[in-house]
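In the part that follows, the structures are each spelled out as structure tokens.
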Structure 1
Amino acid sequence: MHVERYGHGGTPVILLHGFGTCTFLWRGVAPALSAAGHTAYAVDLFGYGESDRPYDASFGISSQADYLDAAMTALRVQKAIVVGVDIGGDVALALAATRPDRVEKLVLINTPAFEQVPAKDIIQMQRRTAKFAFRLTRGVLGAAPLLEGVLRGSVANPDHMPMRLIARYLAPFVGRDGVNHLLALASSVTTADMEEIEFSSILAPSLVIWGEEDHWIDSKIADKLINELPDSRLVRLAGVARLVPEENAEYLVELLLEFMRRRAAA
């Protein structure tokens, strides 16, 4: 797994992106956490960004949690606050359920769960797999038609997802192999992984942050997470969608630092 480290000392904070993005998502968050005296680790999930992408590897949520566990060992991080956006939150949940000793606190940002895994964006892509496989055989290449709509649909304000930013997120998926890999990542997200998670067993203090303009997941999932996670609270954000780090990184940092201080003092 590719990991970008920011800072030294303080509390370790692991930052997990979601589908179709990478560590670049955290460029407005990780340096601010470091400046506040903590150590932030922005992680590319296995198969995403600059992480390895073996042809025969599993990229499902459960497997991603196992890879993250191994990465923490390699980084010598015994326990951390784990923050996840979208399916990054699902990976965080899986880690908290299977390795509770690894997760000090949990932050879930627009995380699909329960019956809404996969979320609508991934379901849409899974349904288009056959069509794009046919286009690939004819030499019509490019991941943009698949991913551009997902990225644009993950922000409330179009100005927060300009073409240059879309190009940055598309970079790992260039050419025929890139498109095939993106489709493989989409197909690896299944309900089965989430069915194994016992939410009531996750005792780590949890903060659920929800951008209310999310078109991919029903907002009722936020309330359901709060009802299922024993020690949790919910913050709803008006005027932003799934990619909160893109649309309001400054306020997200405030929420994270406040959550860390409040729980530390409790």
Structure 2
Amino acid sequence: MLLSPKPDTEITAFKIYGERCSGTNFVETLIKQNFPAIRQGKRYNWEKHNFVNPPFALDTTLAVVVVRDVFEWLRSLHRSPHQVDYWYRDVDFSGFLRHEWSGVFNGYLIPNQRQLPVRFKELMYERHPMTGERIKNVVELRNLKLASQLKVRNLYRNWIILRFDEARDAPHSLVKQMAEHFDLHAAPDFLPVKKDVSHFALPGDVEGKGRQQEYATFTPKDRAFVMENLNMDNEALLGFPYAVTSGADRKRDE
């Protein structure tokens, strides 16, 4: 977990950032239940999953970034492919990891979307934020999104970047730490997230494969592919074990 310095102004709102299938709904619900005095700031539905680029960042807003273990995230996104384009239907898990990335409008993502002819069109938010080209694969998407999410350290005065497992495995501890560090007034009694707040999406359109009943399994080659293409420096900032171990191995080889 990474934290900004203790605030010197009252926090009145929070904003969630994180990839789909990363636990953003869980953390969002946890905060809303346990910090009822602060409101959620959101301008459009896809904003929390988009590359981080707010038009403004108020000192009274707490930016909350949620990042999930990359292997858990890839399996979860494959099982519930939110806004993944039609190609998803024709590939297995190994193909999913390696296929050129593209997204699609198959949900209500932006303001006034129902008045626009964009249903099932390519979601350009999922293109490379600098070049406009399609992103090489889902691992590169992870690299780019995490690099963008880390920008909150420069954009916002108040921010927290946490691993999903830190919230999932110790939610009460997280609430207490946030209350103390950011001087937030928590509810008198801790309120756990009791229901499943995850959302499920079909690939491309409702005629896709449908829901995968089981999570995919990584083959040794698939796992090696992810490890070889992942930005380990950024992953290590959050203390993910696979990145910390990889960094130690690299140092021994130098």
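We did not get these values from a lab; they are worked out from the coordinates using the rules stated. Remember, predicted model here, so these are calculated numbers, not experimental data. Cβ atoms are built from the backbone, for glycine too; each structure is taken alone.
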Which of 1, 2 yields -10000 [helix-only ellipticity at 222 nm (-39500 (n - 2.57) for each DSSP H run of 4 or more, over all residues; to 500), calculated]
2
Read-out mean count of other Cβ atoms within 10 Å over residues 43-50, computed value 17.4, structure in 1, 2
2
Mean count of other Cβ atoms within 10 Å over residues 35-42 computed as 20.1: which structure among 1, 2?
1
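Once mean count of other Cβ atoms within 10 Å over residues 3-10 is calculated for all of 1, 2, which comes out largest?
Answer by largest value of mean count of other Cβ atoms within 10 Å over residues 3-10: 1.
If you work out relative contact order in percent (Cα under 8 Å, 6 or more apart) for 1, 2, which one comes out largest?
2
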Out of 1, 2, which structure matches 7, 29, 35, 22, 7, 0 when P(r) over Cα pairs in 10 Å bins from 0, in percent is calculated?
2
